[in-house]
Each structure stands twice: as structure tokens, then as C-alpha cells.
Structure 1
Amino acid sequence: MKFLAVCGFGVGSSMVLKMSIEKVCQERGIDCEVENTDVSSAKGTDADAVFTSEELGQELENNVKCPVYPIKRYMDKAEVGQAIDKFFENGGN
């Protein structure tokens, strides 16, 4: 399973979000690969789900084939966990 953490330039905030996703997945025993990247690269990358800011979420929803989950607080494991739960509730495998 592959998740993308996306921000404008693919460096700062996406790295923080990537670490939160990895922690939540590890705690839940979910085997996944998480990459941090920028918006342009995300549009051409195959993934099972994309996690990003609300601002970038709309643009990505129109340009990727997988579900997009907006996250407000990148370091909030509870919020990230809820998004991951939603992914699995909606048929993510």
C-alpha cells in the first residue's frame, strides 16, 4: 500500500505529515510505504491515497485517481488516524 503526503514544494510540511502517517500506521500494524512529495509530482504518482492540506486537496482531487484526505494539523495523530480509518472504511485495502 502506498500513501502520499503532499505539500506545495514537497519538503517541509509534507515530511512532517509523512512521519505522522508512518507513526499511525505502525501503531495500527498497517504495512505501507509513505512518500512525501510536491503537488506536481503527486499528480503523476500512483498511490492508494493522498494526504494533504485542505487548500491543495481540491486541486489534487481533480487530478489523481485515488482518494484525497485533507489534514488540518499534520502532527495530530488522532486527526491523521481518522483520515486513515476513513480510507479503510471506504474500501481501501
Structure 2
Amino acid sequence: MEITQETISKLAMLSKLDFSDQEKNNIQKDLQNMLDFVNQLQQLDTTGVEPLLHIAQHKNILREDEVISSFSRGDALTNATHKDESFFKVPKVIQK
């Protein structure tokens, strides 16, 4: 596939971007280099190669989720300037 100035102009129009002629030339060269690289990759023989889901071989290196309480309700409300028995009080921000 060949990247032409028409292709660049159409992409610019679809993305609602304006490019100078120099920028269009640079974009054309960059996109053509990318397509050439992809064409090189397509020529590789990948028979017998399993597709990768992830780059790393690790299955799951994350810790298990554990439900723990960090503060009691009373501790959390200790330094609150405005509070009720169980809740923080904040100024009303939505008006009817």
C-alpha cells in the first residue's frame, strides 16, 4: 500500500486537523515507514509460534484482595470540623 498526499489530506480532514505542506510530507514519510515495517513483519514465518496475550510470562503477580478496615467511623470523624453523629457535614452545593 502506498501512502499518498491524497491519503494524508483525507486523514487530516477526517481528524479535523490542519497541516502545512512540510508537515504533510513528514507524516507521509512516517506512515510509509510504518507500513513498510509491518510488511516486513508479515513476511516472517510464524508457524508454530503461540500468540502472546501478555509480554510477561507471569500469570498474576498481584496480591489477593482483602477486606480490612483502616479507620473506625469515629476515628475518621475525629478531625472533622462539621459532623453529625455518623457523617461528615458539607455545605450544600446543588440548588433548586
Structure 3
Amino acid sequence: MKEHNDKSPHILNASSNLLGICFILLTSLKVMKISQTTIIDEITTIAIILFMASCLFSFLSIRGNKSAALEKIADFIFLSGLFLLFITTLFFTFDIIR
């Protein structure tokens, strides 16, 4: 019988790395004192929540007995956070977000 949580370690690794990057981004926005002039910090905060939830669900998938369902949830949340960061990067690159 094939294990259902074969993607969970990869999701946990990638989402925890992106979580750290989001924390660095949020901290740098606060240090540069530009968080009041843009909505990037709010979007980054949402991404932090999504990546933290993805970490949690992927960890529970590795440790728990309902691994297939938890892995699907972790995968969906991870992709949502990744898409949010991608959209933010596009907006920031093309100077749409101020």
C-alpha cells in the first residue's frame, strides 16, 4: 500500500522556507518605514498565515492517521500562499501596488 503523505515533507520544507522569507519581507518593510504607504505588508501577513497553516497541516499529515486529507489541505493552502506571493511580486514589479 502506497503512503499518501509522500508530498507532505516537501510541502513542509517549502512552506517553512517561504514563511521565513515572508517574515524577512515584513520586517524589512517595518524597518524601512514604508509599511504605511503600501498594502504589501497586509498581503504578506496573509501569506504568512497561509504558509503557517500549510506547515501545520503538512506536519499533521506526516504524524497523523488521516494523512491523505490533511496532505490535500496542506497542498491547497500552500499553492494559495504561493499564488498570493506571485501576484504580489507582479504588482510590485509593475508598480501597481503603492
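Which of 1, 2, 3 yields -12000 for helix-only ellipticity at 222 nm (-39500 (n - 2.57) for each DSSP H run of 4 or more, over all residues; to 500), as computed? Considering all the candidates, the number was obtained from 2. When Rg/Rh (Cα atoms, Kirkwood Rh) is computed across structures 1, 2, 3, the figure 1.09 traces back to 3.
Looking at structures 1, 2, 3, which one was mean projected area of the Cα convex hull in nm², for residues 24-71 alone calculated from, given that it came out as 3.4? Only structure 1 yields this read-out. Assign the value 16, calculated as relative contact order in percent (Cα under 8 Å, 6 or more apart), to the correct structure from 1, 2, 3. Of the structures listed, the value fits 2.
Computing distance in nm of label points 7 Å out along Cα→Cβ at positions 8 and 56 across structures 1, 2, 3 gives 1.0 for structure 1.
When distance in nm of label points 7 Å out along Cα→Cβ at positions 32 and 80 is computed for each of 1, 2, 3, which one produces 6.6? Label of the originating structure: 2.
Readers should treat all values here as calculations from the given coordinates under stated rules, not as data from a laboratory. Note that the structure is a prediction, hence the values are computed from the model and not measured. Cβ atoms are built from the backbone, for glycine too; each structure is taken alone.
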